[in-house]
Structure P
Amino acid sequence: MSKLLRNEQVIKAWGYSNIAASHTGSLTSNGDELRSYGLLIGFTTAQGAKIVLDYTAPAGHFRSQTTSCHCGRAKAVSDVVINPSVARGLDAWKDAEIPF
C-alpha cells in the first residue's frame with residue numbers, strides 16, 4: 001500500500017478487488033474484505049460478488065456515524081446488501097452462489 005486515499009477511493013478500490021487504505025486508516029480494503037475501524041463491512045464471494053453488511057440504523061445494526069457512512073457508500077459498488085444478523089454464517093455466504 002503506497003498511497004493513502006479518500007474513503008470513496010478505498011471503496012472503489014475494493015469494488016475492483018484492490019488493496020487500499022484511507023488517509024486516516026479507518027477504512028481499509030485487502031481486495032477481498034472492506035473494513036471500517038476493523039469491523040468487516042464488506043466481503044467478496046468465491047464468485048467475485050461484492051457483499052455489504054448493512055451496519056446502519058435503519059437495518060438495526062448501527063455502530064457509529066462513520067461506519068454507517070462507509071456502509072452507505074459501499075452499497076453503491078456492491079452486488080448485494082445484507083443485514084448482519086442474516087450473515088452470521090459468513091463462511092457459508094462467502095462460498096454461496098449469488099443469483100443475479
Structure Q
Amino acid sequence: MLMVTENAKRHLKRLLTTHASSHNLGIRLKIGTGMQMGVVFDRKADDDYVVEYEGEKVLMVSPELLPLVDGGTLDTDMDSPEGNLVIINRGERPGKKRILS
C-alpha cells in the first residue's frame with residue numbers, strides 16, 4: 001500500500017481546486033517516459049486505489065501501478081518552493097527521494 005501524508009493530501013487538493021476543469025476529475029499517479037512518475041488529471045476507474053481528503057478523491061492509483069509504489073510514502077518536498085510531490089521508498093536511506101513531475 002502507498003501511504004500518503006497529510007501534507008501531500010493538502011497539496012493534491014490544492015492542485016485539484018486550482019487546476020482541475022471539472023469536479024469529476026481527480027489526480028492520477030502515472031508512469032511516463034523513462035519510468036518517471038508523475039500525476040495527471042483523470043476520472044476514477046472502478047478498480048482504482050483511491051485516497052480521499054476532506055471528502056474529495058485527491059489521488060487515484062491503478063492496480064498495475066500499485067506494486068511499484070507498495071511500501072512507499074507520498075509526501076511533499078519541503079526543500080522545494082513549490083512543494084513538489086515525492087515518493088520515499090521503504091528501505092531507502094533518509095533523504096533519498098523520487099521526485100514526481
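Since every read-out is calculated from the coordinates, none of them should be taken as a lab result. On a predicted model such as this, the values are computed, not experimentally measured, just so you know. Cβ atoms are built from the backbone, for glycine too; each structure is taken alone.
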Structure responsible for 2.7, with distance in nm of label points 7 Å out along Cα→Cβ at positions 27 and 67 calculated and labels P, Q on offer: Q
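When FRET efficiency 1/(1 + (r/R0)^6) of positions 3 and 51 (r between Cβ atoms, R0 = 30 Å, to 0.05) is calculated, the result is 1.00; to which of the structures P, Q does this value belong? Numbers along the way, then the final one.
On the way: P: 0.70; Q: 1.00.
Label of the source structure: Q.
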Label whose coordinates, when Cα extents along the principal axes in Å is calculated, return 38, 31, 26 (choices P, Q): Q
For relative contact order in percent (Cα under 8 Å, 6 or more apart) computed as 29, the structure of P, Q it came from: Q
Given -7000 for helix-only ellipticity at 222 nm (-39500 (n - 2.57) for each DSSP H run of 4 or more, over all residues; to 500), calculated: source structure among P, Q: P
